[in-house]
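So, here's a batch of structures to check.
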Structure P
Amino acid sequence: MTPSLSIALMEKIVHVVDVRCVGVHRLHLEFEDGRGGDLDFSDEEWRGVFEPLRDPRFFSQVELDEELGTIVWPNGADFAPETLHRMVLEQQASITDS
């Protein structure tokens, strides 16, 4: 794959600008492009650094890391902002298709 093609295929990084815990393993996210939505993580199989997130009280300690533009937990666990953005867009598309 040529470098220009691989760059074109990369996801655009859209930073998280706000996060709120809105339920057990549910987050509301807002992004710098004006999009936002709720994500339900209740079906996740938390492993490794994410294992403490099984505890709803720990999960609710999520914070915005403004420097990284993503969400983090006290143990250092985080998600890439482009992954979260894609998840919100996919969820919105599935609701629209319903």
Structure Q
Amino acid sequence: MTGGVERVLRWVFTLALAIAAPLLLAGLLTHSSRLLEAGVLAVMVTPLIGAVIVTVAMALARDWPFTAVALLVLAILASSLYAAARLPPPTPARAREAPAPPS
């Protein structure tokens, strides 16, 4: 990879950390699940953005073997996102039935 792509990746990863860390910290301090979820989402999206940047850089450099590997990584990430989106939503802990007391 060229120095330009590495600089872009460093900037993206630094920005993601600057976004995710305060969200996670604020979520922990305020007990806000929405802030925690936003922070976790920021952490989860970061590798996806990095993989897209590397794929584009390899394709522009006409490095076809590495482009193929990067596309395979993106396909695996996309299939896992598709599978996760099709899962039923989790049941809140409060809505679950409590076990019956022993007799």
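Bear in mind these aren't lab numbers, they're just calculated from the coordinates by the rules spelled out. A quick note: this is a predicted structure, and the numbers were derived from the prediction, not measured.
When semi-axes √(5λ) of the Cα gyration tensor in Å is computed across structures P, Q, the figure 38, 20, 7 traces back to Q.
Of structures P, Q, which gives 21 when relative contact order in percent (Cα under 8 Å, 6 or more apart) is computed from the coordinates? Of the structures listed, the value fits Q. Have a look at P, Q and say which one yields -27000 for helix-only ellipticity at 222 nm (-39500 (n - 2.57) for each DSSP H run of 4 or more, over all residues; to 500), as calculated. Considering all the candidates, the number was obtained from Q.
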